1. For which of the structures I, II, III does the calculation of distance in nm of label points 7 Å out along Cα→Cβ at positions 126 and 150 return 1.6?
2. Here Cα extents along the principal axes in Å was calculated and came to 40, 32, 28; which of the structures I, II, III was it taken from?
3. With helix-only ellipticity at 222 nm (-39500 (n - 2.57) for each DSSP H run of 4 or more, over all residues; to 500) derived from the coordinates and found to be -6000, which of I, II, III does the value describe?
4. Taking relative contact order in percent (Cα under 8 Å, 6 or more apart) as the quantity of interest, name the structure among I, II, III where it is greatest.
Structure I
Amino acid sequence: MRAIIFSDSHGNIDLVKDAIVHYKSPEYRFGLGDYEVEPYILECMGVTGVRGNSYLDPDWDYSFIYTIGKFRILLTHGNRYSVKDSLYTLSMYAQSKNVDIVFYGHTHEARIDEDAHIYFINPGSVGMPFYPMYPTIAYMEINGDICNIKIVDAVDYSVFKEITINKNE
């Protein structure tokens, strides 16, 4: 199973379209809010997503949980959990939902963190990046008990950060 995950495109959706082609139409395309494009564009791209804090976002839920293989994955924009201050509130929520991985956006900062055996992945911003100063997305592959997640440059797909999660460890 393969997926691309992106956040905070703020109208700059072309790099996401390019990533879908580059990764040979991954089975899942997750958006984490602040798209600022017409909802039909996301629908045509096969994006399943959450609502961000932009008034232009589709009327989607603010978060949802997806089970892919053996992994429970929470997707959210993050603004409702004060992620610009810390991951504490989001971590408490994630623990209560018994998830393995959390994808969130809002900060425009690509990062990978771990707390209470839960992995928190922010793919950064594909449209208005803060850190690093180039657009990024996440690419995820799940094979059985192994999940590999890469945060990549959305232009040349070079790896910025990477983690492998093994459910058996």
Structure II
Amino acid sequence: MRLLKVLVPTVLLLVVGACKTAEPMPVVDAVDLNRFMGDWYVIANIPTFIETDAYNPVETYRLNADGTVATTFAFNKGEFSGERKEYNPKGFVVEDTGNAVWGMQFIWPFKADYRIVYLDDNYEQTIIGRNARDYVWVMARTPQISDADYSELISVVESLGYELTNLRKSPHEEEK
């Protein structure tokens, strides 16, 4: 009987916790898509399975005439001199979101949640998140940023509810 008194509330707590949905990920108010286009170096991320061994990762965006976003994600596999890999998902900007929420399509017909949750005024640093808080990308226009900027951006990631133990800094070769 004593075991039931402990077990039943524990099971109920686990079931209720599993049903709880995460708070919606906040996004920036507005994104000027033309300014956002171009190269973004992945500074840190909670990687997807294709990114776990990525060196020199860069995400490039180009606005298509139909309003979709042509995306190229490129990196060296396994080491700086490793084979160059490239993926080309397509971004679909969600209406009435200030251009801050996209559906990113790697495989038709599925679109992954993609949210611009931080963007500095100069369009030099950004954070891309997901409602599920399973993946996150800290990106910049340059392959390296200052330690102070890095710490500030990681603080933003943490404030959004991400588990930082899974975050990894992306290796980039020093510019010569």
Structure III
Amino acid sequence: MHYIYKIDNNGKYIKGIGLHAFIHNVDYYLDLIKIYADGTIDCWGTCSFEEFELKIKNGWIITQLPEKGRVDMFQLFQVDTSAFDTYIEEAEFVKEVKDTLLFLQNKRTSTEQCLLAFENYLSNPNTINQEKVKQSFYAVPKHLRISILGNMSMGDGPLKAIIAGNLYDEEAVNYLKEYFQLKR
């Protein structure tokens, strides 16, 4: 992730974030997909989020490289696509771009929604709140589901336990409330 900006026609700075992906234009080009707070996305041309989704669907922007092909990084290197081990799926990248737009626009991201669902579950552990934790957890891009709770020693074990239905014990819920310093 790279923090970037652009200047609009009125001289106003628009904050943005750049995420890496590949542009498929005959060969594959490693490039920075630029996402801005005004809702525009620059991926070898400015577009809306909906147009960005079409570019993903049409294969213009990809995150998974084919076995045969060439990756070019503008005068820095050219290498066979087999040299890359890519792991972010296009659908998950779309979720990340959407979250990036939400973040830049000071709106609640999928990670923040998941944290809110977690807090709500701990305040009122029931099957409805369990389902909300599950839905919000899977809304977070898969490659970013490594430490939603922000705790490396515990990881996302509590979220996964809630999803699996293993965390209804009052003692466990109280421990997590205290551990995460929840006021509710």
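Coordinate-derived values only; no laboratory data. Note that the coordinates shown come from a computational prediction; the quantities given were computed from them, not determined experimentally. Cβ atoms are built from the backbone, for glycine too; each structure is taken alone.
1. On the way: I: 1.6; II: 2.2; III: 2.8.
Only structure I yields this read-out.
2. Numbers: I: 40, 32, 28; II: 69, 38, 34; III: 59, 45, 27.
Only structure I yields this read-out.
3. Values: I: -4000; II: -6000; III: -11500.
Going label by label, the one that fits is II.
4. Working: I: 21; II: 24; III: 13.
Going through I, II, III one by one, relative contact order in percent (Cα under 8 Å, 6 or more apart) peaks for structure II.
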